[in-house]
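The numbers here are math on the coordinates, done by the rules we state, and not lab data. Just so we're clear, the structure is a prediction, and the values are computed from it rather than from any experiment. Cβ atoms are built from the backbone, for glycine too; each structure is taken alone.
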Structure 1
Amino acid sequence: MSPQAAVFAREVSAKTAPAGRERAKNLLWAAGKLADYAVLLGLELTPGVVLHPSTAERFTRCAPGLSGAARRTLRTNLRFIGRRVVPQFYPADAPLPRERSKRPYSPAGIDGYLALAGAQPTAARRMRAAALACLGAGAGLIRSDLRNVRGTDISCRSGGVIVQVRGPRARAVPVLSRYQGRLAAAAAFAGTALVCGGTGPGGRNVSNPLTAALDGGGGLPRPGTSRLRATWLRDCAEQLGLAAFMRAAGISCSQRPGDLVAGLEPGSEEQAVHLLGAARP
């Protein structure tokens, strides 16, 4: 780096009181690269100018010859320096809430909801309530995907029971084995009609009367379709050995696995039935 950039880098890095030699080297490198960039732009080498968020951000986004990893590292280190040298330009970050996964139901809880579905006063209500529980916990369907399933969309093929989901996220979903019998019966009862009730694909609040009917009290609260889907996700992850894979890979966040599988072929419907443990008994 240029001599004036080196002087600037030493001055601002010293003000951060880096913990250790390696940390000091990293901060010096980041500050020096930014200062060299500022010299090329004709900027004054003062902390208020060079470390201003607009200058640092423009550098990390636009400076040539840097890899993506280098840009991310530089941005992190420059923000660290800026917060300690010119804190008036770097207010404390406001924490943002993170949406956590819904808590899955226990096997006993699912058994309770299925028992309540079987105790409904009419055959139509029994079939619709069972279909709601089976499509949620057995196939992971929620919202419009759940409301718009017709009896004819559920079929026995590829060695299992398949739900054909239509709409913008069209897909074929194998139903987990323990839910297949009840769902097949509900599909046969519905025929060409919607298995969870309603008069058309655009229906709203179709699931509300059904979940209200499954509010059993006594420790069994009103079921939520998001928790039913979380139950399906957990059961599929267990069947696939996902926890063992993530532990072996040292992964705690799902973003990278999502990037990895984006380029993989999902396999055939028969393979999905086998992998998810959805083969018919």
Structure 2
Amino acid sequence: MRASVIQIEAGADKAHNIAAAGALIEAAVAADRPSLVSLPEMWSCLGGDRATKLAAGEILGDASPKPAYDFLRNTAIRHGITVHGGSIGEREGDHLFNTTLVFGPDGRELARYRKIHLFDVTTPNGQGYRESAMFGAGDAVVTCEAAGMTLGLAICYDIRFPELFLALRRAGSDVIFLPAAFTAETGRDHWEVLLRARAIETQCWVVAAATTGWHRDARAQPRETFGHSMIVSPWGKVETMLGTSAGFATATIDPAATARVRAAMPVLEHRRLDLRPAA
């Protein structure tokens, strides 16, 4: 399977973001002929206040307009590819969820995952992030089948919780997707090492599309995301990586390589889940 990560400099202008995503996907398909493309976290509306995010959120269970949803679905049909939609704002009444959607080449929705771990932290430079002030948390481990493989779904801050990735591996995942809007500050020290660690631990391919550049938060304060979208092999090797500019990168997901790594080092079989602290 050829997979492309799409890296976008996203902001709060939803129509602009959709157009930018479309142009990058067109370029990736023309240049690299992927069978799957993956978008970043909250690419359709990054930043802005609660009203902006609510307005950009889409109600997935009714006939209301769904520009981002329809864009993802139509892109899959048009190009005959699987589209991993990063994540968009899913609206449910006055509540929002940070939600991944996956569409097959026929436009059928294959999976829907709500981000479990919400980013409520203060970074070393003093900037505070309170994702739970705007979004609810999911509670389900989600996989789906595409291109003959099992895809596991996670989002951004989920990367810091290896138990979720172990659950995805135990659910049969061959490839784990981690769309992100990683902060520039944490990204410099943690992004690559965490992605490679999760790939090595799970012996899965990790596909991580990320936003890049600057946007403004609910208080109109500038925030920078890290970029450096990448695809990592089950051995922990970075197969392809972008820098800080918008663009795309492509790598081949090789099931045979996965099988070799798992056969040579069967860590899932060796894992001990009965260990407890000494009394």
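Out of 1, 2, which has the highest value for mean count of other Cβ atoms within 10 Å over residues 43-50? Spell out each step's value before the answer.
Working: 1: 15.5; 2: 22.1.
If we compare mean count of other Cβ atoms within 10 Å over residues 43-50 over 1, 2, the biggest value is for 2.
Given a computed value of 50, 50, 36 for Cα extents along the principal axes in Å, which structure among 1, 2 does it belong to? Please list the in-between numbers first.
Values: 1: 84, 39, 35; 2: 50, 50, 36.
Of the options listed, only 2 reproduces it.
Determine which structure produced the value -17000 for helix-only ellipticity at 222 nm (-39500 (n - 2.57) for each DSSP H run of 4 or more, over all residues; to 500), calculated from the coordinates; the candidates are 1, 2. Mind showing how you got there, number by number?
Details: 1: -17000; 2: -8000.
Structure 1 accounts for this read-out.
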Of structures 1, 2, which gives 5.2 when distance in nm of label points 7 Å out along Cα→Cβ at positions 3 and 251 is computed from the coordinates? 1
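Suppose distance in nm of label points 7 Å out along Cα→Cβ at positions 139 and 235 works out to 1.3; of 1, 2, which structure was it derived from? Before the final figure, lay out the partial values.
Working: 1: 1.3; 2: 4.2.
Source structure: 1.
So if we calculate distance in nm of label points 7 Å out along Cα→Cβ at positions 91 and 115 for every structure here (1, 2), which label has the highest result?
Details: 1: 5.5; 2: 1.9.
Checked 1, 2; max of distance in nm of label points 7 Å out along Cα→Cβ at positions 91 and 115 sits with 1.
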When FRET efficiency 1/(1 + (r/R0)^6) of positions 27 and 179 (r between Cβ atoms, R0 = 30 Å, to 0.05) is calculated for structures 1, 2, the one with the largest value is 2
